[in-house]
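Right after this note come the structures.
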Structure P
Amino acid sequence: MTEQSSTPKVRRFAGTPAQIRSASNFYKVLAYATGVMLLLLCAEMIIKYFWHLELFIGGTLLDGTSNAVSFVNRADITGGINISLMILIVHGWMYVVYLLADFRLWSLMRWPFSRFITIALGGVVPLLSFFMEKKVHVEVERELASHPQAAKRY
């Protein structure tokens, strides 16, 4: 039989504390921005599918009047800028950047893959990004403080 070593496993990060804090701050900004855009998207979807209205700027209504800014049925307007569609597109691309921020932080912290998935869910479940951001930020700071010897990269 072999004897088990009683020395604890040394914690290593994939980056310096400054790099990890930078990744954490980038994630924090993206978590809030993605959360706000997701809430806007949810409100837009409710208005679109319950009342069949979309937010347009400009364009001409079927009766010939010009539209400034209003919720109208897509079939009742020609031209103009569909803000509802813009919200959808911006959230989609912002979520991609959110995933990149999640991946960077996850890889620097060397967390398990399940942690990456739970953080990624913050961008698709309304309000979850706000709670996940707080939890992740506290955990990053706690791990950095409790493992100062892990600061060396190699």
Structure Q
Amino acid sequence: MIARRSLVATFLLFATAARAQTGPQGELPKEKLAIITRAGKRLDFAVEMALTADQQTIGLMFRPSVPADGGMLFDWGTPRASQMWMRNTISSLDMLFINADGTIRTIAERTVPQSLATIDSRGPVRATLELAAGTAERLDIRVGDKVMQRIFGNAP
């Protein structure tokens, strides 16, 4: 019960911070990330790194678009359930939920802007990657593909 109360308190804190936000956060530091598809194709991205609770709470809110070769990587530090929403997010996104070893666990494609519906990882993940809507389909990214990035210990 204590853990559940803590989770509810954390959610309410994030919800309050999200409501108070009236514009996009500044661009976060970028790092390289690659996705290796099941066919062996390498897809390179330069993603903003959302590492702190404040950065993660704001995420891509109020951003009118996401570059085709960009996005935002939310590093949760350790595997945990990832539950995202689209409050104040005005552009549709693809969300890739990534296991600790870098494999893609689940993908939510073409999320609905401004929606308060929960988008769930369906299990513990190390990170969540947000890309421009349609990227997963356009580049044929699928569950089981491998994400190469330093947080997964598989890239410099």
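What follows is calculated from the coordinates using simple rules that are stated; it is not laboratory data. All values reported here derive from a predicted model rather than from experimental measurement. Cβ atoms are built from the backbone, for glycine too; each structure is taken alone.
What the table below lists for this structure:
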quantity: Entry that produces 13.2 once mean count of other Cβ atoms within 10 Å over residues 43-50 is calculated, selected from P, Q; calculated: P
quantity: Identity of the structure behind -20000 (criterion: helix-only ellipticity at 222 nm (-39500 (n - 2.57) for each DSSP H run of 4 or more, over all residues; to 500), calculated), options P, Q; calculated: P
quantity: Among P, Q, which structure scores highest (criterion: distance in nm of label points 7 Å out along Cα→Cβ at positions 67 and 91); calculated: P
quantity: Structure (P, Q) behind the derived value 36 of relative contact order in percent (Cα under 8 Å, 6 or more apart); calculated: P
quantity: Entry that produces 138 once volume of the Cα convex hull per residue in Å³ is calculated, selected from P, Q; calculated: P
quantity: Which of P, Q leads on FRET efficiency 1/(1 + (r/R0)^6) of positions 83 and 115 (r between Cβ atoms, R0 = 41 Å, to 0.05), largest value; calculated: Q
